[in-house]
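*Asks:* I've put the structures underneath this note.
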Structure I
Amino acid sequence: MSLNLDDAPLNLGADDSAAATMPARRRMSATDRKRQLLDGAIKYFARYGIEGQLRNLTKDLGVTHTLLYHYFPTKDALIKAVYQDVFESRWKPEWEQLLDDQKQSPEEKFNAFYVDYSNTVLTYEFVRILIFSGLSDHSISDPFFKLLRSRLLPRLVRETRKYYGYTSRTKPTQRELELLMGLHGGIFYIGMRRWVYGQTIYDSSNTATDEEIIQDRVRSYLISAQNLFSTKQG
């Protein structure tokens, strides 16, 4: 039987009068308690990394190991919950629909996707947890890059080829993928510079500037891609 701190009996004795002056603790539902623990874990991992010890997490949250393990029996279970909340749940199926839309040009799709993508995922928690995972056990970075490889990169390769009238459905070359990851990584670096290095080159509250920078990167990428397809078609 697990121990729920909220259900622990009060120790009323000689200190009855002092205890009576303390504000009553609000009883939390299981859903709210689990949400509280998960939010605390997200903040903790973003600050200290995936390898941070759970004893320090419970200390920060002011709860016992027993309570944490009641909701997340293992550290792996907690990390999976963090991945689902910070990474998987932010993935929008609309992005895939956007990139599959035949009515927009490839450049319009790239711009619309990356503007929304950056606004959605480039948060303090997302960027730092992804970096920390890559530096440790890859428990979060590996499934995230698997998601990119299966649901995003093939569409971006297709749209890049379409931009230059190259209709081949062959497997992307290493140069195609590296050029594309240069674009994707360059946009991710906007968040990395803010949340890892703590460096701001411009006022991050100016969303128009963010959009212009993304448009510049997309345009540079498409211009560079021309060299790949002119060689193939030559």
Structure II
Amino acid sequence: MVGKFGNNLLANATLTLAKSSVKVKKTRPNYFLSVRLNSKGIQEKFNEFFNYVSKKFPEYNKMLINPQQIHITLFVLHLGNEDSIGNAKNCLLTSKDIMKDSCPNYKPSLHFQGIDVFNGGRVVYTTPKNNDDLVAFTKLTYALHEKFQREGFVNNDIKKEFKPHVTLMKLRRKTIIKHNDGKKKEVIKRILPEVYEHFKGFDFGTHYLDSVELSSMLLPKGDDGYYARLGNIEF
């Protein structure tokens, strides 16, 4: 009995070890649903921030997001082949009823003001003001995510993860920067407050939403500098 128990214990331990040694490969997102913020007025404001930082703090240029690429991400997904890409595109294109239910007979507008940071100061962003239109936009995001989840494209908890924001600067890894004298180098782990504090209460303006787009993170960008778009539904 003892020998049999010992053998079973050893077998279970071996099985547990084998399971723990198997690494589950996570798929990296390569597509995303978003709303592009490309109206003239708000683009002028984003350019004002971009130009200020690039001139006053040129060592941070690589962390700036090009105003032409400014957008709000609804959610991300991984599409591994042409079939899944086509199915995801069709999933979006057949969602007009969701759009009408969430935003009936009008285009919601989002108003952006102020600046904040997260991820230990590695991301600088602005957020839309909380109002009825933001509630409608959030409702739309949840409904689209639910449909994409039913089709097997996503499996995350959107209500926990969706934090509508616009990324203005992003430090992706430890970066070595050169100061104006061209000699002194410094490794930075976060974006210093003096880079963005001038815009703490800045009014970036209002954007009326035109469409929700399915775009690629990896394909070459379009002639307008924005991500390659596969499909969209209009408000």
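What follows draws every value from the coordinates through simple rules; no lab data is involved. Predicted model, so just to flag it, every value in this text is computed and none were measured. Cβ atoms are built from the backbone, for glycine too; each structure is taken alone.
*Asks:* Using P(r) over Cα pairs in 10 Å bins from 0, in percent as the calculated read-out, with 7, 26, 29, 19, 10, 6, 3, 1, 0 as its value, let me know the right label among I, II.
*Replies:* Structure II accounts for this read-out.
*Asks:* Upon calculation of helix-only ellipticity at 222 nm (-39500 (n - 2.57) for each DSSP H run of 4 or more, over all residues; to 500) from the atomic coordinates, which of the structures I, II produces -21500?
*Replies:* Clearly, the read-out refers to I.
*Asks:* Here's a follow-up. By the measure relative contact order in percent (Cα under 8 Å, 6 or more apart), tell me the structure among I, II with the highest figure.
*Replies:* II
*Asks:* Work out the source of 0.85 here, i.e. which of I, II gives that when FRET efficiency 1/(1 + (r/R0)^6) of positions 196 and 212 (r between Cβ atoms, R0 = 30 Å, to 0.05) is computed.
*Replies:* Label of the originating structure: I.
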